[in-house]
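Following this line, the structures themselves.
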Structure P
Amino acid sequence: MPFCDHFSPVSHDYAAFRPVYPELLFAWLASIAPARRLAWTLYELLGYIRTWSATARYVAAIGTDPVLQLGEQLRTCWGREERRRCVSWPLVVLAGQA
């Protein structure tokens, strides 16, 4: 079944009514979003990374699992795989268009 583009003819009208958010809103949202700080084993970290949609898209596009290669690299510096290490990252929320 060929793709039928129903959106392009009305996209200009949609854009005219799309809300515009002030840039300071994004900075404020990022400032109040909590950071994440967890103690994970290597397997827990790799399992979490495997849940990312970007990982699934990589596997679909390239045909290999990038988490396997990352796991090999992390094993060299992680120590015992069952050892819990602190893993932290900021949680940034961006929504809308500035």
Structure Q
Amino acid sequence: MLTVYGELDTLVVPSLQEADFAAPCDSGWQLEQLQCQGAPHEETTLWSLDEQVTWLRARLASEPLDAACTWSGPVCCSASPEDVCPARPPAGKEVE
């Protein structure tokens, strides 16, 4: 299961979710988590849509989870606006 949060979410507060994240893992569930840097609740899904589709395709291809049951901090999601996450090179490209 993939859980997606916005760093600035006031409805689904990431710090509160972190406390409960281990319980399903302890019961054998395989969870991955994504937290979009600077995202409020209403923007999180759109800002992370590419990551969600990539995650789903990997599951359909029977690929193992990359970071099962690991809580990580916020990252720049693919559709985050530039004022939240400054321009970055496309995946696999170096900044010159």
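Here, each number is a calculation from the coordinates, and none is a lab measurement. Computed from a predicted structure; not experimentally measured. Cβ atoms are built from the backbone, for glycine too; each structure is taken alone.
Here are some notes:
- Structure responsible for 33, with relative contact order in percent (Cα under 8 Å, 6 or more apart) calculated and labels P, Q on offer: Q
- Distance in nm of label points 7 Å out along Cα→Cβ at positions 3 and 51 derived as 1.4 - corresponding label from P, Q: Q
- helix-only ellipticity at 222 nm (-39500 (n - 2.57) for each DSSP H run of 4 or more, over all residues; to 500) from the coordinates reads -10000; which among P, Q: Q
- Value -0.63, -0.88, -1.20, calculated as log10 I(q)/I(0) by the Debye sum over Cα atoms at q = 0.11, 0.15, 0.25 Å⁻¹, assigned to which of P, Q: P
- Of the structures P, Q, the one that 2.7 was derived from, the read-out being distance in nm of label points 7 Å out along Cα→Cβ at positions 19 and 43: Q
- When distance in nm of label points 7 Å out along Cα→Cβ at positions 11 and 67 is calculated for each of P, Q, the greatest value falls to P.
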